[in-house]
Structure 1
Amino acid sequence: MPVLLIAEANLTEEVYAGIAAQTIPRIRAAKGFICHAGGPSPADGWRVVEIWESEEDGQNWFDHSIKPNLPPGVVPEHTYYPLHAAVTK
């Protein structure tokens, strides 16, 4: 079942852009990846929204590709929501 991931972190646009430059070229090949979007959060940070084929796929990607690239002390709050369907272009 696909899941929606919403993650919020106390990051600047520059830090997000640096992480994205390293990871976005690889995320397309990640198991279970469907889509990614990122933008400023109203909570003075950055919000990432992704769709994955499963929570396990999304969590594996975070644990192995994102978490090691985060600045010290940054721990994003992330929540998964089940989806009935996910449609892309």
Structure 2
Amino acid sequence: MPFTIPMVGANPSRRTTAREFKLGTSQLDDSNQTWVYVQASEAVATGTCTVSGAFALTDAAGSYTADVAFVSGEYGWVRKTTSPL
């Protein structure tokens, strides 16, 4: 899936242990999908997941999708699977 957004360094497959962007940062990709920068509060498998109001990611089914798995504590991008905005 393409992930072309105006923010330099944003990559949906990248997981880090150090924060690279402000939690909750959102960006639209070139296919009008909304991506949100989060931190995993537990291990999260690929597939649907939940993002809290504090942008903590959990493995519970929700309205976001992790295209790449997270280890607890990692930072990265998840895709909003409901509305693009």
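Where a number appears in this text, it was derived from the coordinates with a stated rule and is not lab data. Computed from a predicted model, the values in this text were never measured in an experiment. Cβ atoms are built from the backbone, for glycine too; each structure is taken alone.
Observations on the model:
- Origin of the value 0, where helix-only ellipticity at 222 nm (-39500 (n - 2.57) for each DSSP H run of 4 or more, over all residues; to 500) was derived from one of 1, 2: 2
- Answer label among 1, 2 for the case where P(r) over Cα pairs in 10 Å bins from 0, in percent, calculated from the coordinates, equals 20, 59, 21: 2
- A value of 12.9 for mean count of other Cβ atoms within 10 Å over residues 38-45, calculated from one of 1, 2, originates in structure 1.
- Parent structure of the calculated result 32, given that relative contact order in percent (Cα under 8 Å, 6 or more apart) is the read-out and 1, 2 the choices: 2
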